[in-house]
Structure I
Amino acid sequence: MEHPLLVDELPPSQGSRSADAGQSEPVAHPSGSAAPALPPLPNLPPSDVLLLRPSDPQYANYLAAANIRAQLRPALRAVCKTEHAVAVMVDWVRTNNLSFAVRCGGHSYEGFSQSSNVVIDLRGLNSIKLDTTSRRVTVGAGVSLYQIYQAVAAHGLALAAGSCPTVGVSGHVLGGGHGLLARSQGLTCDNLELATIVDSEAQTLQASATSNPDLYWACRGGGGGSFGIATQFALNVFPLANALVFGVSWKLSQAHAAQIFATWQGWAPAAPNTITSILKIGPAGNGMIILRCIGQSIGTESELRNALKTIVGLQAPSSPLTIQSLSFLNAVKHFAGPLDYESVYMKAKSDYVFTPLGPAAIQTMLAAVADVPVGGIALLCDAYGGRISDVAAADTAFARRGGTQYCMQYYSSWTRATDTTAHLAQVARVYAAMRPFMTGASYINYCDLDLQDWANAYWGANLDRLSAVKRAYDPANVFQHAQSVPVGPAIVSA
C-alpha cells in the first residue's frame, strides 16, 4: 500500500514510505547518460511553463525526490502549468530526440521520474474541482493525495487512495493505488472515470469507458510513463464523515510471532469489507520480532472489535489495542506522518501472496527478518480481498484481483549514504530467503530494478493486451523507461 511513516506504529527503517508510495509517472527514455546540449527552448510564456536550468534561483526548490538514491539534476526542468505546455514540451523533446522523464510527486522508488536531461514536471497542473452532485473530483496531474483529501473532506467526502500525503495522484492512480479504504471502496484506479492524456504526437485524448476505452483500461493499473502524459483525472468520491482507526503491537519470539502472522493472513483478506488492515513485521533484536497490526474501518465499532478478536487475544500485546473514531481528514493525518515532503535513501521489493504461507515459509521469513539489525527492514503486508476482488482481473490492467491475499513489501530506508550497501544487502537477503515460497508477482508502484521478468511480475496475464495498447497509442515507443510497457511483437491470431 502506499503508506508513509504511519505514526502510531513501530518505527522500521526510519519510517515506512510507499509509492502506490505511489509512483510518479516514470521516465520516457533512459536517463543515466550525460546531459546533451539543448536546442533552443520552446517559445512558451511564463503563464504556461516555468523553465528551470541549474543556474536558475528556483531550480533547487523543485529538485528533491523521495528516494535520494535516485535523485538526478536535469539540464532542464519544465514545470508545466497548462495542458498546452505539456503538449508543446512533448512535441519539443520528440522532434529533437531528447531523453526525458515525467514527474508528478517524485516518489518512484527507482527514480523513473528523474532524468539528467529533461524533466517535464507536472506540479504546475494543480487544479482541483469538486462536483458534489455527481460526487466526482477532477484534479490536475500535479496534485498530491493530501491536497485532494483536504478538498473533498471539506464537503464530507472521501477518496480511496494511499496514506502518504505527498504522493502525486498521477503515478498512484495509474499503477493501481492501494490504501486504507481499498477493501471497502476498491483501488484508486477503480474509482477513475476519465483521464486526459497527451500522446506521443502531442495530441490530447480523453480516456474513459466510452472514449478510447483500451487506453482507459490501460490507465487503470498499467503504470505511468508508457502511453503518454496524463494531465487530468476525474475520480469518484463518496460520503464519509468518520472512520475508525486501530492499532495493536506485539514483541514476541519467532514461534509466537508465527502464530500472529498465520492468523492475520487467514483473517485479514476475509474480514468484513469495511475493514482494511496492514501487518508490519520487523526485527526487535536478540532473535525477537516486533509486529504491529494497524488499519481503518468504516463500519461500526462493535463489528470492528468483534473482527479483531480473531487476532488480538492470541498473545499478550506490548502495546494494547486502540480504536479511535476520527474524521476522514484526521484519519488521513493519523497515518500520514509529516505532511511536508520527505527525502530518504530507500529500497523496496514486493511479492503478491495468492495462497497463505505455510509454516515453513513463515518460519523462514521471521528468521530472515530477525537476523537484520533493529530498524534495518520492515515487511508490510497489505490485505486485499473485499471490493478489490469484485473486479475481474481482465477488466482493468491491474491484474491482482480475486484470489490475491495480500501484498508484501520489503522496505528499508536510511539517512546516511554510507549505510547504503548494508541496507541493500539486508533487503536482498530477506527477499532471497522467500523465493522458494513466492510466485514472483510484484506491484508496479513498488517498482524494482532487480526484477528480471518485471513485465510479467507486474501485469501477468494482462501483459499482451497492454503491449497491444502500447502499439496502438505509442508505436514509436516515445514514452519509455527501464520498466515501461514493452511494445512487443504483434500478436497473430491463429
Structure II
Amino acid sequence: MFQTIYESFGYILPETTLAIFFVLTLLTAIVGRRRGKYLPAFMALIGFIIAGIYVFRQIDVSVLVFSGMYAVDPFSWFFKVIFLITGILIVLFSMQSRELEAASTKYAEYFSLIISLTIGAFFMAGSTNLLMMYLSLELVSISSYILSGFTKENARADEASLKYVIYGAFSSGLMLYGISLLYGLTGETNIYSFNQAIAAGGAPRITILVAIILMLVGLGYKISAVPFHFWTPDVYEGAPITVTAFLSVTSKAAGFAMLIRFFKIAFIDVTAQPMAAGMWEIFRGFNWTDIIAVLSVLTMTVGNLVAIWQSNMKRLLAYSSIAHAGYILMGFVTLTNQGISAMLVYLIAYLLMNLGAFYIVMLVANKYHTENVDGYNGLGYRSPYAAFALTVFLFSLTGIPPTFGFIGKFYLFSSLISAHYIWLAIVGVINSVISLYYYARVVRNMYLVQPEDTTRIEFDFGTNLLMTVFVIPNIGLMLYFSPILSWAQYSVSMFGLR
C-alpha cells in the first residue's frame, strides 16, 4: 500500500510543486513585506514555471493513481497547460494593476490564492472519483470566493464575494446530494466502477436521472451556464479585473474538464460502436442530449441578448463569457470525439481572446479609472495599438476571420452538423451575429466617437509586448491551426484509457 502511494506521488509532481510554492509565497509576507508585490509575484511565476516543466514531462503518460482516484493522461495534460498559461499571464497582469495597488498590500495572500485555485483546477481536470471531484471543485470555489472580494475596501467587491458564496454553497450542496444518491445506488465513488455498475443493471432509472441533474447543477454553476449564471455579472463587475479575467478562463475550463470526464466515462457504453450510440439503456426515451442542447441555446442567447444593454465593460464581458459557455456546450451535446476536440480547440481560442480583452480593459482602467464603454471613446486616436489589439480580440470573440475565434466556432459548428444537430448550429450562427452588435459598439466608440480628452496614451515596451503576445496567436493561429487541432484530437483519442 505504501509503495503504491509512493509511486502515485511521482505522478503529481506538478501539483506538489504548486502546493510548495503556495506556502513559500505566503511566507514572503513575513520575510519580504517591504518588497511589495514583486517578491510574491516572482515566487508565483517560478512555481508555475517549475510545475510546467513537470507537466511537460507527462505529455504521453496515461495512468490512474491513488487507487484510481486521479488520472494523469493527455486529456488532463491539455487542461493543465491552459491553467499554467493563464496563471502566468494573470500574475503578469497583476503586477501592472493599479486597482490592486490602490486597494491592498496583501500581495502574498493574493498570489498564493492564484496558486491554490490553479491547484484545484489541476485536480478538477484529473479527478475520477466523486469525492475527489467535489473536494477539488470546493478548493477552486473557496479560492474564488476570497479572490472576488480581495479588494475589501470596495463595496462592489464585498457584494460580489457574498453573492458568490451564497450561489456557490447552494449549487455545491445540490451536487453533493447528487453524489450521495449515486453512491447510495451503486456503492461506488470511482466513475469507472460506476460505469460498470450501470452496465450490470439494477439501479433505479429515475433516481440516477435525478442524481445526474443535480450534478449538472453543480457543474453548470462552475461554467456559468443558464440558469445557473446569476452570480457571474455581479462577481465579474465587483472583483478586481485581474481576478475576473482569471475566473473567466481557469474556473470555466476546469468546469468543462470535469463535466466532460464525468459524463463520457460514467455514462457512455465504451463497447458500443459507433461511440455516439454508446448511451446506456437508462437514457433510452430520455433525451438528455436534447436537454444539454436547450441549455446551450439558453446560455448563449441570454448571454448575448443581455450583453447588448451593458454599459460597463466588465459586465459586458461577463455576459459575453456566459454566451461563450453556451457555444462550448454545443460540442458537449454530441459527446463524440469530434465534438470534444472542437471544445478543446475553442477553449484555447477563448483563453487568447478573452484574456487579451481583459488586459486592455485593465490598461484603460489604469489610465482613466473607468470601466464604462464610453471611456473607450476615441481610443483609436489616443492609443492606436491598444485600440487595434482590442479590435482583434473583440472580432475573435465574435468569430470573424481572420481570427482564431473563427476557427474555434467553425469546428464547433462542423461537429454539430456531423452529428445532425443542424438546427443548433444555425442557432449558434445567429447568436454570433447578435454578439457582433455589442462588440462592434465598442469598436465604433474607439474609432468613430470624438473623445473629450485627446491626450495620447503611451505604454511602455513591456506592455506593448504583452499585447502583441495576444495579438499574434489570435491572427496567426487562423492561418496555421493544425498543431492545436492535432493536440486536441490526440488528447481526446487517449481519453479514458486505464
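A short reminder: the numbers here are calculations on the coordinates, not readings from a lab. Predicted model only: the values in this text are computed from it and were never measured. Cβ atoms are built from the backbone, for glycine too; each structure is taken alone.
Observations
- Given 28.2 for mean count of other Cβ atoms within 10 Å over residues 159-166, calculated: source structure among I, II: I
- At a computed 33, 22, 17 (semi-axes √(5λ) of the Cα gyration tensor in Å, for residues 207-366 alone), which of I, II: I
- Answer label among I, II for the case where log10 I(q)/I(0) by the Debye sum over Cα atoms at q = 0.10, 0.17, 0.19, 0.20 Å⁻¹, for residues 79-222 alone, calculated from the coordinates, equals -0.34, -1.01, -1.25, -1.37: I
- Distance in nm of label points 7 Å out along Cα→Cβ at positions 55 and 231 derived as 2.3 - corresponding label from I, II: II
- When helix-only ellipticity at 222 nm (-39500 (n - 2.57) for each DSSP H run of 4 or more, over all residues; to 500) is computed across structures I, II, the figure -25000 traces back to II.
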